[in-house]
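Got some structures for you, see below.
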Structure P
Amino acid sequence: MIRLLITDDDPFIRESLKLLLELDPEITVVGSCANGEEAYNFVQSNGNVDILLLDIRMPIWDGVETTKRIKKMFPEVTILILTTFEDENYIVEAIKNGANGYILKNIPHYRIIENIKAVHRGDILIHPNIAKKLADLLPSMVEPDISWDEYGITEIELNIIKEIAQGLSNKEIAQKLFMREGTIKNYISFILSKLNLRDRTQIAIHYLKKQ
């Protein structure tokens, strides 16, 4: 069961999302909050949140500030930003501070459910354009003259890295490379270890930095 906390300053959106998302038997909405400070206090008091679905623009603490504070104290909580394309700079800042991805407010509810399940599996949800902007803004993570061979990255692993940088999920990569999803997960663990990185977001940025 995925324990989800919804945070949005619009009560209509909160209630609509709760009703729609709980139609899926794998998701239970454990609470809803009107701003980031409420979300932080909820996580601190309850400790039963797997995923925080978080609006980017809110009073008191916006999505960026909330992400920063929650990831610092509760790194195990997965944060999925709820936003629009117009909020690109906010998206970049939220991901820099530990958000696991973002979804647009105008997508169908079944797509929101799919994306919630994807980040719960460990996937990242970042459009390639956002990943490239992150690569430009973040400090260099690698020496450009160090080849993939020197990291011990195999051809298969490099193919997986390229697909991660394009924003594909584990399932999509598995289908494209004709491999099992579990095998892709294992390869990603190897890649993270070899490159001394934390998550898929860093893999994408690492790849883009070397291009």
Structure Q
Amino acid sequence: MRIITALALATATVIAAPAFAQDNTDTASGKRFAVVGGIAHLQPKGDAGAGIGDIDGDPAPTLSASWYLNDNFAVELWGAADKFNHRVNSDTGAKLGTVEQQPLALSAQYHFGQADTTFRPFVGVGYYESNFSNEDIPALDGLHVGVETAKGAIGTVGVDMNINPTWFVRADARYLHARPELTVGGQGSGSDLKLDPWVVGLGIGARF
């Protein structure tokens, strides 16, 4: 279902772009708010812990809202509108279980160039938290195995392609420094997972 949603959003972006491009009566400069909806793929790194091999990535819809202090500096609230679902595999390729997560981040961003430039790259840095849930991992000594909330730094690089002063297409990549602790029976185990995922996204936005 998420893959179908991703394809639908990408198709809608391509189809809608020519219609949006007809509005050329104002300027992007001075507009202070922007919202973006899209789809992103979150891919944790492999070898996250002892006995763990690959962790499958997953797509999910995302939303963001930004407030621009001026044409170049912005503060963005970004998050997943649904959960990313991951299959966890052993270092031999066998399935260990599944887990879901849903990140939320607050970042400061710098957008290069003039507001009406067709291609505007940007960079950002901030803080995020990602809540893990629905852990379906084999119990240890009969006790539930879970994953604590991941917290830490997030870095962003991306580019906006201006269609007109209101509408734009966004492509971005986000790196999350994720070292959540494993829990056993609700208690910390002292063992951290080194997930450090990349989140690559595509979306369409509007500024006003």
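Any read-out appearing in this document is the output of simple, stated calculations on the displayed coordinates, not a laboratory observation. Keep in mind the model is a prediction, meaning the values are calculated, not measured. Cβ atoms are built from the backbone, for glycine too; each structure is taken alone.
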> Which one of P, Q has mean count of other Cβ atoms within 10 Å over residues 104-111, as calculated from the coordinates, equal to 11.6?
Replying inline: P
> To which of P, Q does the computed value 23 (percent of Cα pairs over 30 Å apart) belong?
Replying inline: P
> Which structure, out of P, Q, was mean count of other Cβ atoms within 10 Å over residues 88-95 derived from, given a value of 12.4?
Replying inline: Q
> One of P, Q was used to compute helix-only ellipticity at 222 nm (-39500 (n - 2.57) for each DSSP H run of 4 or more, over all residues; to 500), and the answer was -15500. Which one was it?
Replying inline: P
>> On relative contact order in percent (Cα under 8 Å, 6 or more apart), which of the structures labelled P, Q is highest?
In response: Q
